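Undergrad: Pasting the structures here.
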Structure P
Amino acid sequence: MNLNSVIFIMGVSGSGKSTIGKLLSEKTNMPFFDGDDFHPQSNIDKMTNGLPLNDEDRKEWLLTLNELAKKQLQLNSCIIVCSALKDSYREILNADIQNCVKWVHLKGSFDLISQRMKKREDHFMGANMLESQFNTLEHPLNALDINISFKPSEIVKSIMKFIEVKSEFGLFGLGVMGKSLSRNLAQRGFRLSIFNREVKGVEEDVAINFKSKYNELHNAQPFSDIKAFVNSLQIPRRIMLMVNAGETTDIVIEDLIPLLSEGDILIDGGNSNYLKTKERYDYLNSKNIHFIGVGVSGGEEGALNGPSIMPGGNKEIYNLVKPYLENIAAKDANNLPCCSYIGEEGSGHFVKMVHNGIEYVEMQLLAEVYTIFKTMGKNPDEIADILESWRVKADSYLLGITIDILRKKDGDEWLVDKIVDKAGNKGTGNWTTIATAKLGAPSTLIASALFARYISFYKEERLLASKNFNIKPSVFNIDSDDVLKAYQFARIINHYQGLKLISEAGKAYKWNLNLSEIARIWTNGCIIKSDFMIELISVLKEDDNILKHNSIIDQIKFLKPSVNKVVSQCILNELTVPCLSESVNFLNNYITGRSSANIIQAQRDYFGAHTYQRTDDASGKFYHTNW
């Protein structure tokens, strides 16, 4: 979708169209085209001989100008002057671009224009033909009418106020992600307004300084005044919020509401909680302001070069911001944008939250792999070489950056060895774990990865416990191919659990979610992109449960002996691998036809009279026993 404009300046000959068009071009930097320059020679000859053009004469000329306008719209806004006296002529000029056209009609009396025509020299349109133009003129209903008796400077000023070149998209908040998304939007030719708050003496001229730093932002409008920022945008306004999730987002929304108009659209691009997104969606809807919750993955680099984007909200409203989001998104193997409408309300942020939960596990699994090889006595470079060899069978973005991390030196030493072993988190893993418990979906690996981070933060207690218990991992050897297979096994379980959680949320909240499409937009631009994700696109077209697919079942059967071996060796040698071991525990539990849950249910009936069903009664009747 192109939101550039064509400014057609129309009127009879002698009304000053070319003069005004050139002056307007100087003021706006829009390219200027004089329609007279595009007449075919046959038209010029006819007019030179004092013969008026008929509709058939004009048709080719008007079509040429329409093609010129279409071509220019792909590049920029432009100004075209053309008499365009009849509605039928303007329809030809408007064809296929009517939403991008603004009309300006320069009008004056016959006597005034006749006097001007007599002063013109060497022009094929003589004053004697002016009357036929006045007779032909059909007054346009959708144009800005300007009396040519005003000074040219005043006329241009009126036109500029009428066309007022406003930004088509606003970005609020210039943190790391906000800056990268701004540059991404600008590189794709969108007219942009950017805003960042000012704190005198602490944070000043952020937007202005940011604009001056990058050439692609030369057309961007920078603001530190929120009212001026809002007023700089086309209506309906499209404003993307790139601020801290939580209270800050609510404060910003409250600051914006008095300045917005009905039908404006706020887009939350932060890592917001999906439940809060639902609340904000309903709250703003009550004020006739639209809200889109958008998950954005890919970090700083992805935001600049193409992230994976997960938008949720009303689909009709999403379509109004779709051109911007799809243009800046990464592209998949078929050059389709890694951005797709997810579903209603907070579904976009929910899917992004689960993306992050899957990401937690993928990171933890690589950390466990590193720990295994380190315990085997290998240095970071040697571990990186092993992981590099894995890329043929298990390539992913996270695998690639882990290799880079392991090879990074700080002087003569590896940097990774100098990093304190305390892993932080920003809350999405916590939210995912709460959501999986709330929905009754067994995303056990996400919980394990989250709790591994929590345990890591108890650094002082861990150091003391290490002395008190004096249990240390013993050096052992295990085939690196078995470690690879254990890693692949756990990744399959991780993706099953994450996608299962999304599926359960779709059912609970009545979101019509397409898991195959979600996998597709995760194949590029995001942190969990991988070769396995590409494989899952076709798998998920057959069933939302990947563990029912024959190819996945075959992989699990092939990989399981290795993960059993690796996990058992780690446990026997006092090495902690919470996600690798949980992947085995989960599958063993999942594939058990008759589990120990009958004991649990009997216990519940014993102390709480919660009842139970019997294996020898197919009716589903519930029983209670006086134990």
Structure Q
Amino acid sequence: MTTSAQREASGTVRAWLLEGLHRERVPSGPHKDSPETQHTWWQVMCLTGVDYFSTLGYQPGIAAVAAGALSPIATSLLVALTLFGALPTYRAVAEQSPNGMGSIAMLERLLPHWWGKLLVLVLLGFVATAFIFTITLSASDATAHILENPFVPGFLDGQQVPITLLLIALLGAIFLRGFSEAIGLAVVLVAVYLVLNVVVIAVALREVVSHPQLIDGWRHTLTAEHSSPLAMIGVSLLVLPKLALGLSGFETGVAVMPQIQGDLRERIKGARRLLTTAALIMSVFLLTSSVATSMLIPAKEFKTGGKASGRALAYLAHEHLGDWFGTAYDISTIAILWFAGASALTGLLNIVPRYLPRYGMAPDWARAVRPLVLVFTAIAFAITLLFGAQVEPQGGAYATGVLALILSAAVAVTISAYRAGRAFPAAAFTVISLVLGYAAVENIRERPDGLSIALLFVVAIVVTSLVSRATRSTELRVTNVELDEAARRIVLENDGELRLIANEPDARDSAEYAEKDRETREYHHLPDDEPMIFLEVTLGDASEFESELLVKGETRHGYQVLSVRSPAVANTVAAILFHLRDVTGKRPHVYFHWAEGNPVGALLRYLVFGGGDVPPLTREVIRKAEPETGRRPQVHVS
């Protein structure tokens, strides 16, 4: 039996979990367009940079495994794709979606009704893939750096999974507590990490320059394996998709735009600076690190189990600067890799709640931060257990998610440029889309497991979203009702009972109104002098869930008519009845004429088109919205 103390504790936990649920909902989500605490663009760059820059922890090793001696050339192509593909694409996205909703919002506007919603659900599946695997892969790589450090106790050997789960749990716990200092910590982590990387790479390049035989050996390997420079470029293009993790961070960069200080114009300008600066910094590090690692690290050390596997720059730090400096580098790398999950989690908390609750495709608690943190942390736990906290096996799904997001962004800005009549940008973005499309397709061909995992996320989101939409279909769903002056006059000047006849909005002449009025009075035994008001609902986009109603009043063929446009008839009628009750203090009555038909078909018409079997659905919406039977508006059916 539940005690009062247990109920009180349960209520306290619930209130803590749902804190912030009733904040402003434009756009939908737990965060306002302009958070109370905003930061300069370079500080926000560090928040997205813990994801983007942290890929230095594993990217040089991935490039070496994928391309071998061609690593610097393949990395040069990746840098070209970054600076001339991903960067201009997301600069355009930042201009057109300054509230942090990214390229998904741009694509949502291109397709009407349910098709647009379905596209968003599919893209959210790839968002979840990219960001969840950012959390798990980065934490797994942080664990690899921990276990490879020479000062780590031997009893931790083989404990990859528990350590990775602990790192993910710690990240989730920080967000549950309320992560207000994320950007301040990100600035420190990024600054220290980049400085240490400058030292490691500078020392490594000095080693290369001081030993010309290393460069000669690299050139000999290239010419022995490849017949011409064109062949080298061709092979580099083939392995380019395997380096796609080096593009991680751009979608996060636009997701955190609301954190940038200033008005809308300043926010866009700051986001562009953020994206450009991060891309330039990362490009320099990618190029120099690929040269250093490919010339100084033996090929066997890059393989699974090798000392440079997943930690190429850390290997150089220990080899050329000693174990104490190497340990300091390990600590910095571990911290930024772990905190890369914070950037991804911030992106998820900004993007997902802006769509699913607004579509009615998630419970309303999904607008709050803490329940979502628990959900995403649980999913990250499952992924870690599934992959055994191994970095390389997770790379396929991660790259698939990243490339799908960047490709969708390129397609969105391409279509936008064509529609705006900007021929040159449209042609340029078409080329970028084709290149990214090639990279995405080739990545899927090489690692089809990545697409399979991403599709599992897509199917899970689509199915759970549609189930949630069906279960929430009888919620009131109307956020605001407003009567225009004529409608307000009709309602307030009514001296008798407030009686409304629900009428199809396509009535053509006075005879139809007269017939509906006569039938209603006869069936319900209402006197001829009882005032009646017709209520007509015109269906709009039935795929929308929440709506604001503007009720217009007029006199038509001698009858007083209230008309409104909305996504669903039953929910709209119920919301208007409640509003009229509050405005007039009277208990309204609504009269329907029964429409016969298959009940299953009627339910499907309601879920998909917003119509269907309106009278019982209206009654059910009212019943769920008003627990006191004596205060419920009355529904009558003839």
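Derivation of every value follows stated rules applied to the coordinates shown; laboratory data play no part. Because the structure is predicted, anything quoted here is derived from the model rather than measured. Cβ atoms are built from the backbone, for glycine too; each structure is taken alone.
Undergrad: By the measure mean count of other Cβ atoms within 10 Å over residues 53-60, tell me the structure among P, Q with the highest figure.
TA: Q
Undergrad: Moving on. With relative contact order in percent (Cα under 8 Å, 6 or more apart) as the yardstick, tell me which of P, Q scores highest.
TA: Once relative contact order in percent (Cα under 8 Å, 6 or more apart) is tallied for P, Q, the winner is Q.
Undergrad: Quick check: -21500 is what I get for helix-only ellipticity at 222 nm (-39500 (n - 2.57) for each DSSP H run of 4 or more, over all residues; to 500), calculated from one of P, Q. Which structure matches?
TA: Derived from Q, not from the others.
Undergrad: Please state which of the structures P, Q yields 33 when percent of Cα pairs over 44 Å apart is computed from it.
TA: Source structure: Q.
Undergrad: Compute FRET efficiency 1/(1 + (r/R0)^6) of positions 221 and 357 (r between Cβ atoms, R0 = 35 Å, to 0.05) for each of P, Q and report the one that scores greatest.
TA: P
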